[in-house]
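We did not get these values from a lab; they are worked out from the coordinates using the rules stated. This structure is a prediction, so every number in the text was calculated from the model and none was measured.
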Structure P
Amino acid sequence: MPFLLERTQFEEELDCYYAGYPTNYRAFEQELHENSACHPEWLPAQRKSQGYSFIAAHCPVKIFRHFPFYFELNTGRARTDLGEGGLGGWMTREPFGGALRANGSAWWTPCYESGLSEGWLVLDNNHHGLGYDLVFRYGLHGLIAQAARRLYSAETEQERVFLESMITGLQALITIAGRFAVAAAELTAEEAETEIRQRLLRIADTARRVPAEPPATFYEALNTILFMREVTQELEGNGISVFGHLDRMLFPFYQRDLAEGRITREEASDLLAFFLAFSDVRFDMKHARNHVGTNSTVVIGGCDAEGSPVYNELSAMILELYAELRLVDPKLNARISPRHPRAYFEGLATLIAEGGNSLSLFNDDVIIAANIREGKAPEDCRLYVGGGCQENVLENTEVNSRATIYLNLAQVLLMGLCPENWDWFTAREEFQARPFAACATFEELYDAFLQNLRAVVEAHIEQRNRTEREGWRYNPCPLHSATLLDCIENARDMLVGGARYNPGSIALTGAGTVIDALYALREVVFERKLLSLAHLREMLATDYAGEEAFRHLLLRIPKFGQDEEGIRAFSARVFADMARVSSGKANTRGGRYEASLFAFRSFVSLGTRTDATPDGRKAGDYLSPGMSPSPLALGASCSIGQILDALTSLDLTHYPVVAVLDVKLPLLPGRCRPDILIPVLMRFLHSGGSVLQMNYVDQAILLDAQRHPERHADLTVRISGYSAYFTTLPEVTQEEIIQRTEATVG
């Protein structure tokens, strides 16, 4: 039955089912806790494995009449929860996990309240990716066989228990798939509609074999991705954001099915429509107020492991569906390069021009090169995907732990200007902030800023390491680990370095703001000597009260993003130095921290708690997002060329986690056609950009949607790290989108 004819029934069926969510499974969880307490000799992975078996046996599965795939395992999570809150996360709610959260809260709360930083209390329990390619290649039985062979050579009790727990988890997945098969078969007996009955029989037949065995058809491959993503995160209590590199993974199945007459293009498109729309409906994106999405991502384009460009009929089909269905979640991450055909860029430009604001564009040449610089194998680097917001993760080989710390660069700068305000932090972390007051030259001040930044970065990493090293006890993930290369061979959990690559990251917030502030300090204090540092401190402390004329002078000083040789060279220097200072320190999983410039909503939330800055920014105003220029640099409107030109002096391969540029394009009738947008995309590539996000929307429509939300239920916008329906957003977020600089085209 075509998706467009069945969509309303599909949405109503899910709404009806989830009306009772979340299910209360306190008795189930208590049983797990009590059983675990009876076995104090069990290692953490052994305790986790009893949860796998328990959930597989007790939690109900659900087959939906108006959905062609099998996925829903009710573990008691909320409808808008990826899985962390369900029964699978039971170990995180034991006393040990509670103590970790309490300690984390004690450390992070003053950082948050002061506007210095935001962070996850314990671990990143989201943003992860599965090794779908391994499941496609071996099936779960094949992975079990690999773990069983490795078990023979296990050298320690910990290795043996980990591998046995991994096998138990994989067997639990096979058991659950079998239960879906039984449930679908039972429903056929009472199903009157022929088409629905055939669907149920197909589900039953497929679930008996897949993913226990590798998928053999396009339909089976889609089922494998959805089942593995949904059910694995339910068993692990750990969010899996990534749906994978769809056009690369699925095209061989589609091509073979077409050749052998098993599927038509229309049937494949219909299956993809259900698959892509699932997340919007399952997680109630149209109705959940202030919900920031699931961080789910779909990836298209890019290249394969050998470097051959990926663009095929499925790539085009996915772009068409995003335009037609107006999807918000999962976000669409499109990898692009100069080697892709014009048809690909035409499809992307069409989606943008039609208001497809759930799109991010990733520059392969920059991101792949940046990861290779970190010592990773080129063939692994070519298989990257967006792992949540924009931060990338290498498929099959890497554990993403990158969206856990957001650091306010502006506060680090103010730490040098007013070190006494930060005594609570420097005393706690046992370092001495270098005060700017003692600096006789700008170079001394700049060096002091970098030293303070390094100290603050290292303090945050030490805190993250304190909790990260407890991951194997807090919430071990042997099942998820089974899908990642090297975890079986190493007999080690993904949370303790079992995977091939294990980087971390601190997301630097307010890069444009701090570049502008540093440049202003150089100009007015040291070069032109218009005032002293002491006088500037006073102005900032009073938020420029009575100093509006001098503030306007500061606003006129060149800023990052403007076409002025001095600020361009200075910006390049600061970007390179921030990357150097914020990367290289070891984590507890055998990896190192890598530089990043991406934003979730930290540029808003941290900005509201940040005093005035020397660039002329007033206290409480937003910081610059990601690597974007500040609104103070661009004004209310500017040329897209001006923004992209700001990238040309930068080397963003220093930022392997990505550096995100946010752009708002005005919806002007007859001006922003797809053919006009293609040169913008090409210019982004040639400028050396890393990630580009665009909102293409009419300002008048945004304003009308605030006043009459009922008229604009399908209006989608890109926020920063996620997309949403505009009318579901809080007013402060709506206002920030409306106030963004408009980048004109043409």
Structure Q
Amino acid sequence: MANTKNYFGLPFLKERLAIASDSGLVLHDILAGNSYTLPDNAYGNMPTLYAQTAQPQLQTVEYDFWSPIPVWNDAITRYVEPWLPGSQYFSTSSKSQLFIAAVGSGTQIAGYAKMAVQNGNPNTFAYLGQYFDKAYKVDTNGVPTTTQTGILSPYGAFLATEPGQAALVTMPDIDTGERGTCMVYSVSMVLDKNHDGTMDASFTGPDTTSQANPMEFWINNDCDWATYANDPGFDKVVQPVNPGYYWDYQYYAPRSIRDLEDYSRLWICGVPALTNSGYQVTMSWANVSGGPAINLIQSCETNGGNGYLTQTNTAWQQISSAYYTKYRVTTNMALTLPGSWFTNAGNKYFLFEGAGVGSGQLVMTITQNGNTIAQVGTWLDLHDVKEYYERSIITNNISGVISNWTSGVQLVQQSTSSALGSDTNLIVLVHGFNVANDDWLIQSDTVFKRLYWAGYHGKFMTVKWPCEPITLWNGISENTSIFNNSEIKSYKAATALKNYLSQLRTRFPDYPLNVLAHSQGNAIMGEAIEQGAPFDTYILTQGAMPASSYDVNAATYSLLTVAEGLVPTPEWQPMGYHGVYTNMTGRIVSYYNFQDSVLNIWNVDQSAGKPNEYANHLVSQLASYYSYDGANGWNNGMFSGLFSSVLVTDPQESRAMISRSRTQAVGRQDTAGIINSEIDLHTQFGFTTGTAEHSAEWTRPIQTCLPYYAQILNTIKP
């Protein structure tokens, strides 16, 4: 054994020989360079030799880390055993692998101190397994901090609880105090699940999703059309009403800045720079129900912000050609994301729209040369937006004389899911004049979406009542009197609205009941309250009812007082408007715009169309008309040359068809009386003149009116 060395280059010092003999077990130490003769009484038994080498002098040259878990290889469709020290495939030239862990999912790491034998072969190494101590966050410069992160066991089981790089430190060497550090990239896909504007990437935060608690969102199946380059967009009914117009998600890019309210944010966090060859990042669906699908576009915002919803400049940049290309993820095929997106470390920011109804786990998979090295997922549940709110339809029975008209709730279609949340609040939308069924649904969709983005977490309901539509015929033949015809219909529908609101109070006894009534919707709402409809907060937005109805001291308007001097009408309630709604109790807030053009037309109708004298219109010579003799109102008929007059005893008929307001509409001037507070839409939100501005809260794109909805939520706070 002289000058003989083992695999590690350590010299043999001696051999201990053990052999059985007649006298028992014989032990003998043979020093290096010496020999030993077996005893005669060993009877040919074979000895056992135990070698002793020089004590190794070890020095740690590096720490290496590998996964002890077999990995799946797509190319050969089987699991590949890990190459760890002691494996037949292991090489001392192997370096630590790249570790990418999914936030919320555990990963296993095996750590080793690679040790050179100082008194042996310098090219042969020993590997000493390590226990782990703590995991620390890493700053933007790649330097470990003193802030702990994740959950780490001594045996290398690591649970990442937030995205970003983490430094997993081993326990100190007992002799030298040296430690090893394993860098782990913790990745996640983050959604704004609770739509509060903050992307919370923590493992247990409010934006965490699961199969039982997915993010609820809607598919982009409206049509936010733009007709020219700088058109912010408007809602258009799709096929079959308008052939050639399709749902927004079917197009290759967002069609307007209005379209962006149908997009939510998706962040991919913690992914390292994937610069070596063989890396691939894909997106796919797992655990699906139905046919969920999304379209991805890159965010134009370098911080992944929500400026696309709040700033017009950002919105225009977002729909520019640099960012608008959609990448579709369906259940039929995995989407391979462009490799250029991942050449640099850092968060990746996207927007997504729903493109298919269904639920499931959206999974991002990172592979290298076919080996899956990381997977992370988030859960989505995608619906038609109308499934998220309740719809109620009111109909009128208008047979016979007006005083005998009745109304009822024809349909209540309750929501089947909830994207808003579980706060105990109700908001009921009551639309205004000239709203057809398609318009009502479009408005309701828009209000729901904008309440969502404003951070509303309660329930939303919307009511359709039988208002008068503007058509080519009645626009020519009746001029402004269509306002009056719609007003009487609103009054007669009020009983059904009262009944519906009472049902809501019964169904949700602990929920504050808040009503948002627009324009002439305040006529039906005012009558419903007079009949006992419950409410907690009532918002009159751009109300098309006289200010004097709520405030007996409201300032008069010269256009109307002059007209009244020419053709008198009843003033005070019950046959007139003055003081008719001054007995309401509850929080009542008026949102007004003194520049409102539609409410100025309302002024004209009150001036020239009261009483509702159809006989003065050329094409209506055979229709009835109303008059006032200073004491009573009359419904006058002209049929086949026979004249008849009927005394008007119905206060609702009198107000709608005969009485003239002495004040402007409540939505066009500041008002006191029972109005608890007011919001100036022009001063606070820039609502101006023009027909569309009367409904600016949904005719405008979200970027210029989202603060309106934040104000709604502020108004309904207790």
Structure R
Amino acid sequence: MYQNVKRILATVAFFSILISGVSAQPYYQSKEDYINRQPSAIHEERLSNPKITKSQAASSVLGEPDIEAVWAGATVWMSGYNYGLETFGGSIAKAKDFFGSNLGAGDYVPVRIIFQTGAPNQTLCQTFRRDLGYVSSGVGTFPGQAYDISDPDNPRRLNICFVEDNPSGPANLTWDPNSATLGKREYLFIMLSAYDGTGMTYAGQNINAGASGLDELYSWWPRVATGHTFFENQPCTLTISNYYVRKLMGVPSETEVILNWNYAGAASVDHFDIYGGKTSPPTTLLDQVSGSLTRYTATSLTTGDTYYFRVEADDAARSIVATSKEITVTPQIVASNLELLDFWNERGLYGGCWGYTDPVDDKEYALLACRNEGISIIDLSLNPIQEVGFMPLVTEGNDSKEVKVYGDYAIVIAEYEPTQIFDISDVTNPVKVADVMNITGDGTNGAHNCMVDGDYLYVIGNHDIGGLEIWDISTPAAPVSVGTFQPFYYHDVDIHNDTLIGFGIYGDGIDLVNIANKTSPSLIRRFHYPGEGSHNGEFLQGHQYVAIGDEIGSAGNHTRMFDLRDLDNINKIYDIIVDPNAVAHNCYARNDTLYIAHYSEGVRMWDVSDPFNPVELGYYDSYLQPVYGYVGVWNVFPFFASGKVIASDMQSGLFVLQPTPPPSCCIGNRGDLNGDGTNANVLDLNYCVNRIFRGGAMPACLPEGDVNSDGISTNILDLNYLVNRIFRGGPAPGAC
């Protein structure tokens, strides 16, 4: 065997000299690298109907609880702006998830806010001005009080702070949100400190920039409920409760609901009691499961009926040590041609996701942005999938929005801190190797997104300079700034060969840019469409067409198809409208299939082989509440060799899906690695050499790379087969 390998390597060396004039594929792992790697068996461990699946030891260390806010009063005259937060319609969060806080996991207490006017009831508060950068701006008044009710018989009065924004409404030192969409931005903060009676405890502070040093407990983006008036009746209360059986979620199918939770309490758990039923609160004990299990499947449910569920944690003496929130779930059809393989929801508010495939063993991992914490690395080969590594933010709360991959390196983008580069060759121990800010001084305020293409990193929406930065990352530990292009703020880009398309979300237009010269990119063409708010897009069929997702435009926030073949006459050719009220976010194309992360409408899968007439192939909806807006699926990554598709849901974490049937694109004999329509020629051999020895891209379709038909694509045996075929007249590769 050793002699055979030596002969193969010698042949490769000789061949490489012969074809030295043929361009090599660069070393990188952008989206094309993931397409059609050799799959293992297509995820044998289905979630078909295991009554109980996940095994996880209950924690002995107190963790952060879930929170739930409940209003009590004659009418619910207050609500909030849905900012994707934890409770009360997405408007209330633990403060660390809003601006930040110095509180730890054991500091959370239940709080009751009492709304009551009149001098004896008001609380003196320190106020902060959003329009002045959140600096303290004097003592104001809140019409009511807030109490720590850990001991209900001896409640402890707490300090309150709030924000005013002069452009949104008069800064009058009085907490008085209105019914406008943003409620005048009069954010309310409940502090852990005992009430000082003066409002001066937080004077001289900055509630945003200094949040990491303040004891903010809970944050609320309030507004007066539509159709109601401020202080319509009183007194009223808003009670924020803590739950240490946390993250209870129900993932429905037509007649089943998979319940999943975790436990963050300090007490030992002997077992969990699962309660369910069609009325609230659910009182029927469905089952009792071991304290080491945190997943349960409720079966034989009625499609279309609403069910209520809750979970209790009991100790060995059968005493309740913790409970969950109550959730409602409706069994229903949630998917078509996209099968749920698994899901994961162990952290907080989520952003983008990307994929990484270990080049040594071809194991696939999801990289998931946990926006207030960093990037989670999740092993997709485990059953159930589990976090195996983590890449933290420099400062918690700085909003890790996106992540991309270059070889064995992850590039972590955050809105409010510099880009970080981690070596993830050992996924269980990521090591930061570079901080882009430290290279040139750029990036001090963060960026919005990035893209990797070839040996270059394109940082998008840098808050220091706006548009596009280009970095040479061929040495990831020492990135080199090589160029910028700054016409206006780009929210995202796509690249094909030397053409970049940049999306100006604020109506500035869509730019086609020549990036052949990285030091001096040049504008090719700018185009517009009516009411534009272009967020993201994807070139199709080279760069003949582009699909553009609109997020904040005034003419429908859906996906639009444009014909780019004549740059003097760029035309919109199709509107992909899933629901006219819904908002599209990111989209990515794998061959002729476009995957759209469509917020409240889930993952949508479209055949765009004919861009003039796309056809929807399937969907999976992870967000089933009857609301629209910026909730649900943020991103989708469809480039794994196994055909798995991962999606990040802002509220519910990671979903692992599989198109049914899995995509396959082999249309002839094996051996057409470079996709030019000719099998097993010198260009295919060059492609194979680049893949094996230089980390080049995998073939666009996996079966073509499996030249010797042994079930493994583009390895040294395939290379040997190609050498024999081309130089020794060996047998032609077989059919796919």
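As an exercise: helix-only ellipticity at 222 nm (-39500 (n - 2.57) for each DSSP H run of 4 or more, over all residues; to 500), calculated from one structure in P, Q, R, equals -5000. Which structure is it? Answer for the origin of the read-out: Q.
Given a computed value of 0.97 for Rg/Rh (Cα atoms, Kirkwood Rh), which structure among P, Q, R does it belong to? This figure was derived from P. I have 7, 25, 30, 20, 10, 5, 2, 1, 0 for P(r) over Cα pairs in 10 Å bins from 0, in percent, for residues 122-369 alone, calculated from one of the structures P, Q, R. Which structure is it? Attributed to the structure labelled Q. Can you say which of P, Q, R returns -0.48, -1.09, -1.49 when log10 I(q)/I(0) by the Debye sum over Cα atoms at q = 0.09, 0.13, 0.15 Å⁻¹, for residues 378-705 alone is computed? Source structure: R.
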